[in-house]
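Chemist: Please go over the structures that come below.
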Structure 1
Amino acid sequence: MNRLLKLQNTIQPYAWGSYRAIAELLGQSGPADHPQAELWMGAHAKAPSKVWFQGRWQGLDGLIRQDPLPFLGEAVVDRFGPQLPFLFKVLAVDKPLSVQAHPSKAMAIEGFARENAQGIALSAPHRNYRDDHHKPECVCALTSFQALCGFRSPRETISLLEPVWPPDRRAELEILKSGMATHDLRAFFIHLMRMDTNRRADLISRVVFAADPFKHQNDAYRWLIHLNDAYPNDMGVLSPVLLHLIELEPGQALFLPAGRLHAYLHGLAIEIMANSDNVLRGGLTPKHIDVDELLGVLDFEARPLQVITPQVVSPREKVYPSHAEEFRLSSIQVQPAHAHAVNSHDTIPEILLCIEGSAQFIWTGSSKGLEIKKGESVFVPAAVTDYEIHGKAILYKATVGV
C-alpha cells in the first residue's frame, strides 16, 4: 500500500450544525438544505471514510481490518491494535452543543463492560458507553470560535452569581461559599443537577431575568440568556457562570482531557480526538443525561485555561502540543516556491485536509501524483515512505501521537 488515497467523507446532519460553513468549505454553490454539523475523516465504525481502491470506493475501516500493517504500520498496531486510533473532524457550530465530558480509559472499560452485562443495546438512547475507549480531544479554531471549558474557581462563580441570584434562595449559594474549595463546587453542582423540575424552572427563569441588565457588561450573562432562549429552564443555562468562557482566534486550540466539562457555542473548527463515541451529557440537550455517571467522571478542580498555539517544527509545519498518545495535530502551509517535503515518513498513518487553495502530492513510485483542493482530504498509509506537497495551500494534518 505505497500510494496516497483520496477520502470520501460523511457529513453528520446534527441540528446544531450550520447551513453554510461546511458547504462553503466543500465548494458547494449555495447553502445546504439541512444543518451540516460535522465532517468525519477516519475509520470510525459509525461513519468511516471511503477510499478509491482497486477500482471502487471502499470503507477505510474494512480495508484496515483486512490488512492493517500497510495502512497503520507495525508500531501503531502494536500500541492500539488493528484500528486507526484517532478521528479527525470539521465542526460547524451554529447553535450550542450539549454540556458534556468524556470518561477516562479505566472508566470507559468498566462502563462499557457494565452496560454490556446489563444487556443495553449499543444503539439504545440511554446507553452511556458505546465503546471501551477514552476520548481526549483537541479543538482548533478556523474562525472565531466560542466555547465553555472547565470549571471556574468557586470565588469567580460566586462573583457572577451573587448579582443575579434570587434573594429568597441565598441559602443555596452558601453551599458554594462555605469553604470556597473544590469539594464545595462539587456539592453546589450536585445540588443544581439534582434539583426537582419546578424549583429548577423557578431558579433559571429568575436568574435569566435578573441577568438581562448586565448582558452588555459581561459575556457570561449574555450567553446565559442566549442559552435559555435555546433550552428554556435547562440547568445547562447556568454553564457560562460555572465554566470558563473563551473565544479562540483562528489558529488557537484547546486540549480537553478526560473529565473536563465543556460545550462548544459557535464557530468553525478542526477537531481531533481518540477514536471513541463516549459522551456523558450534563445539559443543553434533549438527549439522555445520567447525572450519577456524569458526576463520577467530572474533574471539579478549578484550573486556568491553557490556550494552545502551534510550535514550529519545520519551515512549513507547525505542531499543536497535546498529551494524547492517540493523535497529533499540525498545520502545513505551502507556496509555489516552497514545497513541503517528508523525506523520512514515520511509518504511521496520516490524514491531511486542505482548508484553502489546492495541493499536489507526489511520492516515490507515483506517476501522476494526487491533487486535492479546498475541502478535500487524503489518507497517507504507513507504508508510504516519503512524499512532497506542492502548490499553494493551507492544510491540517492528523496523525498518531509520539
Structure 2
Amino acid sequence: MDRIVVTGGARLEGDVRVSGSKNSTLALMAAALLAEGETVLHGVPKLQDVETMLQILNALGASAAFDPSQPDTVRIRGDALSRPEAPYDLVRKMRASFLVLGPLVGRFGFARVSEPGGCAIGVRPVDQHLKGLAALGAKVRLDHGYVEASTSGLKGGRVAFDVNTVNGTQNVMMAASLAEGETVIEHAAREPEVIELATALAHMGAEIHGAGTDRISVVGSKQLQGITHRVSGDRIEAGTLLAAAVITRGDIRVQGVDPVAIDATLQKLREVGAEISVEGDTVHLCADGPIEGVRVVTGPYPGFATDMQAQIMAVLSVAGGSSIVTETIFENRFMHVPELRRMGADITVTGPTAHVRGVPKLMGAPVMATDLRASAGLLVAALAARGETTVNRVYHIDRGYVRIEEKLRSLGASVRRER
C-alpha cells in the first residue's frame, strides 16, 4: 500500500494545470450508455474511480476503454449492452457508480444495480434517485441489496426532490432524456457538474432548460447520439492546490479551471488573506502575508463546497485567532480532525461545528487518511508542518487526484510517494 511522505516548509511557487473533473467524467461516462454510436471524452483524468467506472460499463456489456494513442481520451459504446446489472463487487467501491441506473432504465427498460458504497463520510441515501425514477413511471423495488427498476417506457413527469442531490439530479436528467414528453425537476442541484452533463445531453439530442437553477426541464428524445466532449477542469483539485499555496505562503497560478465554479472557495481564501486575480481559465494566488481566521459554512453549490472543508480547515489550523467550520452536508466529515490534532492542531468538535484555534506551527507526524478529501486536507497540512509527515492509506487520494505529489513537487514541495 502506498504512502506519501512530505517534508514541510517549502513555499509553493509556479504554474500548474489541473486535471479533468472526476465528478463530471463519471456522470458523462454513465450518460454514454444512453447514446447510439460512440461517445468520445477528452481530458479524462486517470483515476481509480474512472477505472472502476470503466469496469462497470464493460461488465454491463458496453465497450469502454482509454484510447491507447490518446492517454486522456476514453471511448465508449453502449449499443450492444447485454447485461443491465451492475454487480456489488464494483458498485461498492464508489457511490457515483449508481449513476448507471438512470441510463439503463431510460434506454433498456430494466436495471439491476447494487446499492452503492464509497467514502464513509455519512449517510447518503438513494431514496431521492428512486423517487425520481418512479415519478417517470419506473417500477422500483429493493432485492437483497440491489435496486431493480423496470419500465415499458418512461413518461415525463414532475420530480420534486426533498434534499439537494447532485447524483440524484443527474440520474433523473439522464433517464428523462429518453422519456416521452417533458420532465420537470424541482429543487434540482445547481453544481457545475450538473450543468456540464446537461450540456452533453443536449448535444446528444435531448432538450434541456434551466441547468444551473433549481428547476430543470427535460424534453426527451426518441434516440440520442454519441458525441465528442472535453471534460472541464476539476474545481476541487484547483481549490486544493490553492489552499496548499495559502498554507505555505505561496505564489502560484492554477490553470484549466473555470473561476466561476470555484467562486465560493476564492472568496473564502481572500477572507483568509490571500490576494487572488483571475484571467480566463487561470487563477493567480499570492499569500505572502498573514493568515487570518474566518467562519466557514459548507452548503450546496454555489455555497462553500463540502469537498473543500478538510483543506480549508488545514489552512485555518495555522491562521491567526479562531475560526469556526460548520459542516451541513455530511455528518461524518470531521474524521480528519483527530489526525490534524496529531500534528498539533487545536480543534474542538461539537456536533456539526469545529472550533479551530490557530497554532504557530504544525508538527510532522504519521497520519492516516480516512476518505478522499480528508487525505487532501492532511496533505495540505503536511506542506506547512515542521519536519516529516507520512500520509498513509493514500489510495483514497488516488480516487480523486491525478499524481498530486508530482504537481506539488513541480511547485517546489518536498514530497515523494513510497510503496
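Every number here is computed from the coordinates shown, using simple stated rules; none is lab data. Values in this document were obtained by computation on a predicted structure and should not be read as measured data. Cβ atoms are built from the backbone, for glycine too; each structure is taken alone.
Chemist: Which of 1, 2 yields 1.7 for distance in nm of label points 7 Å out along Cα→Cβ at positions 257 and 369, as computed?
Modeler: This value belongs to structure 2.
Chemist: Identify the structure, out of 1, 2, from whose coordinates distance in nm of label points 7 Å out along Cα→Cβ at positions 137 and 233 was calculated to give 4.4.
Modeler: Going through each structure in turn, the value belongs to 2.
Chemist: Between 1, 2, which one scores greatest on mean projected area of the Cα convex hull in nm², for residues 73-160 alone?
Modeler: Result for mean projected area of the Cα convex hull in nm², for residues 73-160 alone over 1, 2: largest is 1.
Chemist: Can you tell which of 1, 2 yields 41, 23, 19 when semi-axes √(5λ) of the Cα gyration tensor in Å is derived from it?
Modeler: Of the options listed, only 1 reproduces it.
Chemist: For FRET efficiency 1/(1 + (r/R0)^6) of positions 65 and 241 (r between Cβ atoms, R0 = 35 Å, to 0.05), find whichever of 1, 2 sits highest and give me its label.
Modeler: 2
Chemist: Also: Quick check for you: by FRET efficiency 1/(1 + (r/R0)^6) of positions 185 and 313 (r between Cβ atoms, R0 = 35 Å, to 0.05), which of 1, 2 is greatest?
Modeler: 2
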